[in-house]
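Laboratory data are not the source of any read-out in this text; all were calculated from the coordinates shown. Just so it is clear, the structure is predicted and the values come from calculations on it, not from any experiment. Cβ atoms are built from the backbone, for glycine too; each structure is taken alone.
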Structure 1
Amino acid sequence: MADCGSSPQPRALVFGAGSVGRGFLGQLFSESGYEVVFVDVDDALLAALTARGAYTLRLAGVTGVRELEIGPVSAVDGRDSDAVAAEVAQAAVIATAVGVRALGAIAKPIAQGLLVRWEQREPADVPAEVNVIICENLHDAPEVLGGSIQEALPERARPSMAAHLGLVPAVIARMSPVPTAAQRAEDPTLIVAEPYKVLPVDRDAFVGNIPSIVGMHAVARFEAYTDRKLYIHNAGHALLGYLGAARGHTYGYEAIEDDWVRQRLYEGLAESARALVAMHGFEPVSFQEHIDYLLVRFANRALADPVSRLARDPLRKLRPDDRLVGSARLVERCGMRPEGLAWGIAGALAYVNPEDEHAVALQQQVREQGVTAVLEEVCRIEAGEALGELVRARYAQLNEAGR
């Protein structure tokens, strides 16, 4: 805490106190000298963070486990729009980690707080400019959030967005599984994550001065970093999750130890890597080193990342521009056949998990319409094209093996 008479700490407002919010952003902001304010709707978590003013971050690395206490932190109920807006009005920096489907819901209180910030100037010493670091797995997240904020603003305030609001995309590559019921019972504030500590952000998206934040790297040619994350890290997780589930594995480290899964994972990543090197000019040796290190992280037993987390929400992950189909299309544009990636698409179409509402919806759609229709409707892959034939053949193999 700040000493009596000293200047108050700047506040970092984080929408979402989950795996990315507490598991990554809270640490970076805290180590950079910010007081962290979380916005969430989990009543038990809000109460625990408020009572303690800190939380436990357990860093589970390949070489060992250590615990940190992250603080000072506070928490605001996301359903209290006035309280959230008041925090927006005074935050030195804002970040989102709510998940793609919730981005629209946070736009209204953000807009409400921006109005106070721009028109009432309370507190008076807070600059009009503020940057929102957007930590979501969505290529056009700044456009989605920005459009929703603009709609929520009165017309008179909309011109202020371009001058005073930075919508900064970020690449989140730290892995952090959702806490188990036992872990929450042990400590409601506990979050487990790997120690990886690099946050690339788009240098050109900031307004005003770029804040100095531990682990944050403001980079140019940001699209290359987002493509690497989506088509290597996210695609690799999806391959591991769906093929691991098909083989009956519970954790990611179990799946990568399975020769059958590992062979197809390596094949899919090699396809994506060749395409990305051709597209963005990555140096092949260092790019392969990046992939090799990522595979070591995937095999981290201490993290115990569940296959169900890696595979969740297959409807989103099967979209034409997302990690599996998007990777496969990129590979095709570079003149190659996505043999390994087709296994991932087939695995997602075959993924069954009664506790995942989106997996349930997908399987219902497959039952009612057939896999060919779903392939065309959800993935935009025609049955008769080369990728469609590859996926359908692998889907049939997975179904046959599962009988």
Structure 2
Amino acid sequence: MRILMVSDVYFPRVNGVSTSIQTYRSDLMAAGHRCLLVAPEYPNATPDDEELFRLPSRRIPRDPEDRLLSMRALRQWGKALEPGEIDIVHVQTPFAAHYAGLRIARHLGVPVVESYHTYFEHYLHHYVPALPSMLTRRFARRVTVSQCHQVAHLVSPSRQMADALRDYGVKTPIEVLPTGLPPESYTLGDGSRFRAFHGIPAQRPLALFVGRVAHEKNIDFLVRMLGALRSKCADALLVIAGEGPAQEHLRRLVTSLGLDANVLFVGYMDRHTTLRDCYRAADVFVFASRTETQGLVLLEAMAQGTPVVSTAVMGTVDVLTGAAGAVVVPEDEQVFAAAVAEVLRNPAHRAALSPLAAADAQRWASAAMAARLVDLYEQVIANHSTKGGALRPIPTSSSAQYRTHA
């Protein structure tokens, strides 16, 4: 099968979308499929594979990490494709890539599948603070519904995200299909190496957060929770691995709460080496995001045998339901801190949770998820041919449902 993925973001920009694209592409190509990817150019980006096409882009105001793809470059690149070169277009993001993907698909006469990775209703107001959140949420919902109705099928990484889209009024069929973990995620890192590099004593209790350091990740809550945790575990250390627009705000918050000796910011880690060491070094992984569409970092932590203490909101519900190596708690600082303290101060409890967490992660192998994605592609292509190449879906009723694969 010949697949074209189009995205407004990809590595070296580190986030869940980039990880999802890379994981699926690797598994699809390993299974013998051709998978082209169009993504932005980034300053100082390393060379990519020959099926990855970097197009001109420019920085986005107030967001130094992301890039805005050139629509002119996208149009010119798409026009160079010939009908018959591509079987299906898979759009990964709802910005320039969405509209370019539709245009390319019409040019080639093929269907479009789109992944809905991000809960934009809860993201947008952080980046347009001058507008009331009610207006930004209404705008995000309106744009989401319009875009979702322009494609043949949607892919959601969680049931909760699919439910949200249905609540918006989206009628397009939705496949619930998590990303999954690539084989290398199960290779154990070297926690001692990470601790030694950062000067962390081997016996110091270590809680870890990994992810984009952004306001919507609710890291403020984890920092305030740390204040409560310190009364139960005075030398507890919270490691924050990642970067993002909320980093300076968090540093100020840490200082204002007198927690500088208990928080360590380590920036981004290499997913193939130091990040696994980081996960393995932790005694517990902590998470409280309210907007995750899946929560891959939870799976990555569990694959390293690191127990999890987390709230269960949106996509994290799918990951944590039935997970024996995780402790699910409400978003309450005292309750959360008590659960973390129980893991940190009780070696027997921690030792019991660790193999259970590793077993939980085994259920999310990426190759199986990629095979399900190929099945979806085949069904969408067949349906597209039956309908004579119509690009817009034709819902059979207002109660159109989605299928779940988890």
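Observations
- Answer label among 1, 2 for the case where FRET efficiency 1/(1 + (r/R0)^6) of positions 212 and 308 (r between Cβ atoms, R0 = 41 Å, to 0.05), calculated from the coordinates, equals 1.00: 2
- Ranking 1, 2 by FRET efficiency 1/(1 + (r/R0)^6) of positions 252 and 292 (r between Cβ atoms, R0 = 25 Å, to 0.05), the structure that comes out highest: 1
- Which entry (1, 2) yields the derived value 1.2 for distance in nm of label points 7 Å out along Cα→Cβ at positions 36 and 172: 1
- Structure responsible for 16.0, with mean count of other Cβ atoms within 10 Å over residues 220-227 calculated and labels 1, 2 on offer: 1
- Relative contact order in percent (Cα under 8 Å, 6 or more apart) - highest-scoring structure of 1, 2: 2
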